[in-house]
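What follows is a group of structures, each given as structure tokens.
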Structure 1
Amino acid sequence: MRRLASQLTIISLLMVFSLGEARIVERIVAVVNREIVLLSELTEQLRPWEKQLKQIKDPASRKKKREEVMRKFLDRIIGYKLVEQEARKLKLTISEAQLEAALKNIMKRNNLTLEQLKAALKQDGKTLQAYKETFLRKELVRAQVINVRVKSRVSVSEDEIRAKYQKNMRELGVETKVRARHIFVHITNTASEKSVAERKAHANALLKELKAGADFIKLAKEKSEDPVTRTDGGDLGYFARGTLPPHVEDVLFAMKKGEVKGPLRTSRGFHIIRLEDRKDSSARPLEDVRNQLYSQLMTEKMEKATQGWLNELRKRSHVDVRL
């Protein structure tokens, strides 16, 4: 408590006088257990946002957004303070070698030279040394603390990996595409019931010709009323689900190669379709993507568990926000 009282006294003396009036240039915005967070620390975190905030023309909206961002960054600083305190309890430290290794890893991942990194930091008003001490070291400490306090709570089972594999089959490269042809019989928007019935009868007559042995491509070129595909014998090309009306795709994707179905009604008319080909792209075997899926699941679970642990830590700590 003596340390905190001493800090509060020093802060209270950080005042300058202008034209006989006192103007506070520094103040406490939060107390985290026995540590304080200063306004200067918060405004330093806010600096990269200043240009964006200035672009908001309406003063009231700008003020509201600024306060929102400040609260967000203050919560982040409080979280870092709590983690740093846990690191001290655990006697965890980051060596210069670890710091340099992490810096080299960042440059490698972002394809940056040291000079390019320094230039990028300079644009944000930071030096390399400040970046290493105020950001990188804190991130490494945070990772170590979370590794000790949280990782033991998280595990990924074989069942979870298999469930993730099944759920992400499409994302991992599984997709069926079909190639089809159609003969189209058009219906106008104003067609009467009688006219629709007549057009359906015409489509059925065409289907009868096909079943009697007529050549599909030749008949499509002669009788299809789709001007886009008629010259190509009704060729619709290869496509995946989501291209045609769902009820048409349900029929088409269940058909065998060379099979003809119809007439199928859509908003534009009747379709007689033939499945020309099917391409089933095969999924990568589970063993090939097991590590990838494990990492994804572990990351998701660690993020959730870390947030839960931070919430617990904050609840049992003394946190006084004075923003």
Structure 2
Amino acid sequence: MKNYRLLSQDLRDFRKEFNLNSTNTLTLTSPKILKNEKVSKAPTAVLYLKPSKTACSSAGSCMAMCLNTAGNPAYLKGKLACRSRRDYALRTNKDLFLRNLVIELFKFYSKNRSFENVSGRLNGVSDHNWMAIEINLTDYDSKYILQNFDIAIPSFKYRNIFELFNNAYDCFKSQPVSKIFSFYDYSKHVHLNFEYAKRLGYHLSLSAGSKYNTLEACIKHNLNYAGVFNIKKNAPCPKYVTLNGRKFPTIDGDLTDWRIGDPSHTTHVIVLRVKRTPNQTEAMRKAFCIDELEKIRVATELKREYEAKISQGIFARPALIPA
């Protein structure tokens, strides 16, 4: 039997060119992701790419408060450089980038197959439509994955990475990989095929800050709605919130990032406490956080109703006493 323990030569060359390896292709150790394993018992691998107008084509007010620059300032420069390098690798050679990504995800899965749930998140701070990105898995890749990770996956041109993982079989556990491995993401796109995503097992939550009405899309497609609230780190999560005159039950989104386990029988609001980013101001928080925007909406409606009643003669304007 031929030895397929080594990556194919083209993948080795690609990884060398862009300085990619098993320690820096995926992120496994960010504090929020580590909560997935500790709280939700679901180890998670995240792909962090550079956010851009192309990667985040539905971005609105979130651009000013992007979490791309959040975290420990001591590591920021290196972190951003790594994300830019991955992003450049994807744009330079999408085929090789995706094949490398698949192999690293299967490697991550194989190390955590003892858990009941394992997951992958492909949009750490980007918003690519991964359902529309094809992957061509070669025969060599297929044999490499089988020999190294005991996972059988046919060489084929798959419509997307989710379809690929749905066709993978764990020979070690004698069950489909998809029995315990799932993908999830946040998105600001309202034009996605949400029914197709559900059939693929790709869990999506829509978030505020889009240039589109993601709340209405959530209600229409029975998805959960994530929003940032201008409340302190240790403040309790409200049980219900009112948005656009409608009351929603909430989920504390800071307890764990593993959205797959969230209630899904009706739209819930995922409460995320505001995170500090460089040069952030209170004015920026008030222009982005959905609790602050709701206060403005309510005040504007009250003012409009008051002005309407004055124009109808129901109320008289108060007589002001000259100073």
Structure 3
Amino acid sequence: MHVQPRGQRQPPFERYSSFYEKHADCFRADASCAAQRPGARQLSYEIAPVYGRGWTDMHEFGNGIMTGRMHWQLDAPLESVYAEYPDTLNLGLIADGRSIFRLAGREDTVCEPGSIFLRNGNPGVFRNRAPSGVLMTGVSVDIPRELARALHEDGVDLAWIGRRDSHAILRPSQATGTMLRTLPRRMLAVRTGGSTLARLELESLSLELLLKLMAAGPGARLPALRQVSRRWQAALDEALDILHAEWQQPHTIAQLARRAGINECYLKSLFRERTGMGVAAYLRQLRMEHARELLAGQRHSIQQVAALCGYAHAGKFAQAFREVHGAPPSAML
């Protein structure tokens, strides 16, 4: 478990970098990608082989906005505990994978692909659990308090971000979530290194993502979830685990409810509350995520990937793929 202790309030860039430095066993600094320029800083880290593979980095731009990126797959679950955050407005978006958050004294909250993680200031001790064997990709944007104040003074509606020192998981519509996830993938594809042009591209994409998140936020917040017993929370977790482990198999609500030990109607209701979509739509999106990874590996044809995802006809598979990813399967080859 990685724990970020409380301490003297630090600026955002120093706060985040100190966390990685304290856990150098997992996050190894990549000196070749470090950059320190007036008003622009960058730090990159690689996941140590004993923990898995992948990378994460952070970029501070001249306007005070900071962008973080992650692209990794762990060999064992990793739990991090954050005791203090910087006083910023943070908007994060998971493109691939699934992360579990818990604020002290509250139930677990699952952040799925397309969900927006919102942190306004320092909400208190926070636990984050990243699963093993799952590709995790995503980006975050930190907005300085001064910029958030300026936006408010300019008439931008920020009521949806909630009170200071709070957090929320926002679930936009499926169409909006799919649209939002295209930008993080473009951001993750930018290889900054020491290139000024690449950093400008990443800054531009970060601002574009911020604008889209600001536009999507007011309509994305869901009402507070009802209080659900640990038994039903565990049953819902079991249903999600089954889908993630057996994404290639056909699943009906009745079969899934029976295996998870929960009533069908209750499963459908709780499932939609947590994920923002029905079981069939969730399984379809899960299959399309695996399809993208299989095609990116360039070891399978489109027809083979379609069959692996349960599609007898490549045409219907291509249609489903385009609806989720915004591009045809051939674009991955």
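Just so it is clear, none of the values below were taken in a lab; they were calculated from the coordinates. None of the values given here were measured: they were computed from a predicted structure.
Summary table below
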quantity: Per relative contact order in percent (Cα under 8 Å, 6 or more apart), the highest-valued of structures 1, 2, 3; calculated: 1
quantity: Read-out helix-only ellipticity at 222 nm (-39500 (n - 2.57) for each DSSP H run of 4 or more, over all residues; to 500), computed value -17000, structure in 1, 2, 3; calculated: 1
quantity: Origin of the derived value 20, 32, 23, 21, 5, 0 (P(r) over Cα pairs in 20 Å bins from 0, in percent; candidates 1, 2, 3); calculated: 1
